[in-house]
Structures are given as C-alpha cells and as structure tokens.
Structure P
Amino acid sequence: MKKTAHIFDSYALLKLFQKERGYEKISRLLEDIRKVGSVKYINAINLGEIIYSTKREFGDQKKLEALANIERLNFTILPVPNSLIFQAAEYKGQYSISYADCFVLASAVELEAVIVTGDPEFKKVAHLADIFWV
C-alpha cells in the first residue's frame, strides 16, 4: 500500500464500530494504513454524525465507546473553517448528496485524500475524489 491520506465517512466507521457485514475490510485497511504510516482523517461534521447516530440507536455508553475508538485509532479530527463550509455548500448546490457527505468530499479534495465509504451517494461525485469502497 502506498502512503496516502484517507478520510473516513461516518458510514465506514459506523459499519466498523457496529461490526456490520463487511467491517473486516475496514479493519484490514486501518491496519494497512497503520503499517505505512499514513494519516487517517475524520471531519468534525462527520464525527458529529457518529455521535448522534450512535447515541440515538444505542445510547450514551456506546456513543462514548465510539469516541474512544476514534481516539484509540489515532484519527486526526479536521476542523470546519469557513472555506470548507463554503465549498461543502457549493457541492450541495451542485450534487444531490447529503450536506454531511459534502464535508467529506470537500475535505478529501482539499487534502487529496481517499474517501473511505460504502455510501452509494458518493457514486455521484466519484469523479472528484478517489474512493475506497467498503
């Protein structure tokens, strides 16, 4: 594996943390990323998605476990400056994908990072960034 930055969508991390079908592919990718010393990102907006989704579905204890996993896996949490908000809004205006997904896309384009997701919405914007499908 080449040393490339990866940005994880909430879809991929929720699949991993909930051990949903196919989560092993994400585990292997994380191990490969660790071995080559690449950076793993999550955007603060998508972290918020993980927090509220996990809390709503499973409660506060699982929410805290998800946050601990993100910390343990040494993710870099990206802030959301105005420039990223404006770019995400541009993508939202142009493509029919969720606003949160637009933040992943904007971050990936800015950082030249590979998006890690299984969310089919990203098929609409696959020409803008590399995608690792899970």
Structure Q
Amino acid sequence: MSQYKKHVFICTQGPYCGFDGDTEAIFERMKRLVGAYGLNETVRINRAGCLNQCGHGPMMVVYPESTWYAHVQAEDVDEIVSEHLVGDQVVTRLRFDAPPGNNKSVEHYPAEVHAFKEVTDKLQKEREALRQAALRALQARTEA
C-alpha cells in the first residue's frame, strides 16, 4: 500500500513543456488546491523532470492509476483536482493515451526552442562531468 492515495507528477524541467505553458504555475496552483481540499495527507504533488512525451505538454501523470494528462494549463488545474483527485473521475478532454515508448512530437517548435534544448543538454553533460571529477577528487582525498 502506498503512503498516498494519489501521486501527481508535473513536468517542470523537461526541455519543451515550459514552452507549452506555465508549468510552475500549474504546480503551485495544484499544491494550493490540494491543500484547500485538505488532501495533503493523501495526495502528493511533485515536480518531475521530462516525462518523455515532448510536444504534448505541459504533461502530468497521476498514479497509481497511471492517468496521463496533456496540454494542461493553469486554468485546467481546478477541474483536475475537483474531478480526478477528489471525485476519482478522469478529465477526459485532457487525457493522453501514452503507449509505451517514445511519443515525442517536437517538429512544430521553432529553431530557438530546439537550440535551447541543445544548450540545456550540453550544460547537463558538463555538469555531470564536473560532478564526476569532484567525486573522484573527494575519493582521492579520503584515500590519502
């Protein structure tokens, strides 16, 4: 049995969702509404990295039933909370059938968005290389 009745993950760090809508506003609004309904002990709201459904965002997934929502906007949050999180009814107009595998559809983004993703990927690789170097230095220091 899970600690929470429902667990919601909202893509707030993927390379494309933030260009499709205000993912931070979605997250903040959902947190506030869950609290207003008194659900903090049974419903957990988390930011997520990329949910690998790029081009359909902002994306959200609700577990344990694995209900995916696409193209979510801040004004949709009230309906998702009242209908799904409180009433256990899926908001069908936002539901996204996410079959296993890559469902990305990013061709429609302008070149600037793709350039942003490339820079983000490069920075992430550099960050990881620096982290690995720091770990090696720390390990060498503890072994000395």
Structure R
Amino acid sequence: MTRRLISSGSSFERDIGFSRAVVDGNWVFVSGTTGFDYQTMTISDDVAEQAEQCLRNIEAALAEAGSGARDIVRVRYILPRAADFAPCWPVLRRYFGAVRPAATMIEAGLIDPRVKIEIEVTARKPPAHRHTEHGDS
C-alpha cells in the first residue's frame, strides 16, 4: 500500500503544511475544504454557494485520487452558525442524496470569518472493474 498526497494548489496547504487529500491504499481522506475558488482565491458570501464550491473542490481531489462523490462513506460539516446549515441542504442532497454517507454537523469557529462552511470527507476507492464496466468515475 502506498501513500500519496494530493494538493489543490491552495496557498493554505503550503502555509499551514497539509494536503488537500491523502490516499492510503483504497482510502481517500479529504481535508476540511472551504468554499474558496482556489484558482482565484475568492469566496462567495452565500453559504449555499460556498457549499457548492466546497463540493467542487472535494470532487477535484477525489478525481485525482481515482475516486468520486459516490465513493464517500463519511462527511463532516463544520459551520460557525448552525442556522446556516439548512440553506445548504438542497446542494448537499444533490451530491449525497443517493450516496447517503454517515454524516456529522458541528458548529465551531473557523479560521477565516468569510468561511461559512467547511466540509471534510472520507471515501473508499471503488474496485477497478467498476470504472471500466460502467465507464463512470
């Protein structure tokens, strides 16, 4: 089993010293991911838009790891204000409605006051034959 580090190119990873994701065997551990667009280092003021961008960032890391949203087995949502969670539900349902991972929502302070949600996931890479038989990722 090999360990592989995945970076999104975010300056936070370099400055703090972490990886966007770590692949360890068949497991993919994705760090808490914010709604920043890492290409422009901008972030929306809207919590649902931030949730959508979080999940796009997570999907990019999972794809690089040879996995996808359908392989997520655990998700943790961290929000500074629990009241902001419900507006995210339609976005989360689109990504996880069929997958139904184990989930936890935590209300806690985050590192940047602009961040209204942070999402962390754990995925188990699919068997190699699933990609070739169904042509999906």
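Bear in mind these aren't lab numbers, they're just calculated from the coordinates by the rules spelled out. Just so it is clear, the model here is predicted, and its values are computed rather than measured. Cβ atoms are built from the backbone, for glycine too; each structure is taken alone.
Structure values in brief
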item: Winner on distance in nm of label points 7 Å out along Cα→Cβ at positions 72 and 88 once structures P, Q, R are ranked, highest first; result: P
item: Of the structures P, Q, R, the one that -18000 was derived from, the read-out being helix-only ellipticity at 222 nm (-39500 (n - 2.57) for each DSSP H run of 4 or more, over all residues; to 500); result: P
item: Origin of the value 11.0, 33, where Rg and Dmax of the Cα atoms in Å, for residues 40-95 alone was derived from one of P, Q, R; result: Q
